[in-house]
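S.K.: Structures incoming, each one as structure tokens.
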Structure 1
Amino acid sequence: MRAAWLTDLHLNFLDFAAVGAFLDRLAASGADVLIVSGDITESTELIPVLREFEQRLQRPVYFVLGNHDYYFSSIAELRQRVDRLCRQSTWLRWLNACGVVRLTDRVGLVGHDGWADGRLGDYERSLVRMNDWHLIEEFASLDKSSRWQVLQQLGDEAANHMRRWLPEAVDRFAETLLVTHVPPFRGACWYEGRISDDQWLPHFGSKAMGDAILEVMRDRPERRLTVLCGHTHSPGVYEPLDNVVVYTGGATYGAPEIQRMLELP
């Protein structure tokens, strides 16, 4: 099986014809399945874009959402719309709602949107102002302290999802792919060839997700886990354990690309 991994497509930066041309490239790529680690577009275009994925590609599309996908909506409302779409779809699979997916006899798949939880770096002293605070309903009316509580709740939600499903996946399969939008370790928060500093780390990483991964994988040294994430728009590789490798994808607005073609045994 061949899987095409994509991340941070930001298709809202393309016109309709360019989106169609990109999907035609994906259709001709030879991939049997597509794996997308978030930031597909923005909420106002997400459902139509996902329908275009389904109609043009006619093959499984496993995806999580990124922070940009929630722009101009609320997290709760958009999740309901995406879940409803996928329940009616032949090919679209939102990994938050999937549990463990069998890709091959040897390879399983799990995933969750994830969220930067403010626990890496120095949130209290950070001067970074994310567009999320204005464009996502759950954050729009919050002060900095209240926002941090919501960030931690979202990070914990993703981590608890991994604690629920990752053990089953790694016990069933020799190799597991974990898809999430936000890098789950400080060492995976690449930006322009370097690890992000304490100003940006609170907004670029999810410590809760990383802790959950380590808890599961330290007890299973014979199993292998590959994490696919994005968010920082800079590529890099990090190995927190001998049996865990994290790939952070790069991205350029207006120029979506396939990050990797994965050959799955």
Structure 2
Amino acid sequence: MKLFQRLFLSGLFILIITLCSASQLWAATDLPVTLKINQYFVLYTHPKAPYLDNQNRLMVPLGLFCRRLFGANVEYDQQTKLITVNFSEKILELTIGSQIIKIDGQPMKLDTVPVLDNEHVFIPLRALLNAFDIKSEWNSQYGYVHLGDDRIMKTQTILYMEDTTRAQISNPDVFIPISASLEVSRQAGQNTEVELITDSRNISGHDLAEGEEDIQTYLVYDTGYNYVTPYSWQGRSRPAVKDGDVLQKRMTGQFMPNDTLNYILYWGRTIE
């Protein structure tokens, strides 16, 4: 009898695992709104969104952030833990766990260190700003860092996305995302589905008429991207939004099973 019970429980356990593996597994993540580069808020970068460390310093993922957003060349030596970032004719060197960085060979000390998190390297954003003379501004009202530089965000993917915006933009800086949430649904052998929900506040200083709002979110993968086209003939609803009001938008997309969601950009603008 005891043997039967053990066999029954073992079989039940295997059945539960099998069913869970076959069913959709949902992972919901709140995305901190901490960084804006030129006109884009960066809501997510693989493997996780930019975050504040224990020293209250903004950390970003090395490879994807530097290569696919900044457009820099990156090398990482796993044995020595040495990181080399080459951008705009300057060289930045960092080492995992060390406060000392080198800019064109000249040492400089930071108040935080690069870290290895689940086999992914994260570096202090401040190191990039210092090394490449990138202007930054802290928005105390909404709690994010704004970088402004014509040299960055010029990768092929981003430039191509901008070329697809054929509508006439009347104001490029109208909305701010005050919260964002990402849900990812995976099922074995099928495409991965994503759902992005953003709450955006009208900070233009005036009411927006129906049809003016054009909040764009871009979900960029290894092999492509999803976004909502701005063309009015596609029937997209653009409600009137009063000054200071919050508008919630929901966007869905999907990518191949072996693909990766690289980053999410947000642009809150109006069109004519």
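S.K.: Please compute distance in nm of label points 7 Å out along Cα→Cβ at positions 237 and 253 for structures 1, 2 and give me the label with the greatest value.
M.R.: If we compare distance in nm of label points 7 Å out along Cα→Cβ at positions 237 and 253 over 1, 2, the biggest value is for 1.
S.K.: Quick check: -11000 is what I get for helix-only ellipticity at 222 nm (-39500 (n - 2.57) for each DSSP H run of 4 or more, over all residues; to 500), calculated from one of 1, 2. Which structure matches?
M.R.: Going through each structure in turn, the value belongs to 1.
S.K.: Ranked by distance in nm of label points 7 Å out along Cα→Cβ at positions 85 and 149, which of 1, 2 sits at the highest value?
M.R.: Once distance in nm of label points 7 Å out along Cα→Cβ at positions 85 and 149 is worked out for each structure, 1 has the highest.
S.K.: Further question: Using the calculated result 34, 31, 17 for semi-axes √(5λ) of the Cα gyration tensor in Å, pick out the matching structure from 1, 2.
M.R.: 2
S.K.: Quick check on the output: 0.70 is FRET efficiency 1/(1 + (r/R0)^6) of positions 125 and 197 (r between Cβ atoms, R0 = 30 Å, to 0.05), derived from one of 1, 2. Which one produced it?
M.R.: The read-out was computed on structure 2.
S.K.: Matching task: 24 is the computed value of relative contact order in percent (Cα under 8 Å, 6 or more apart). Pick the structure from 1, 2.
M.R.: The read-out was computed on structure 1.
Computed from the coordinates by the stated procedures, all read-outs in this text should not be read as laboratory data. The structure displayed is predicted, hence computed values, not measured ones. Cβ atoms are built from the backbone, for glycine too; each structure is taken alone.
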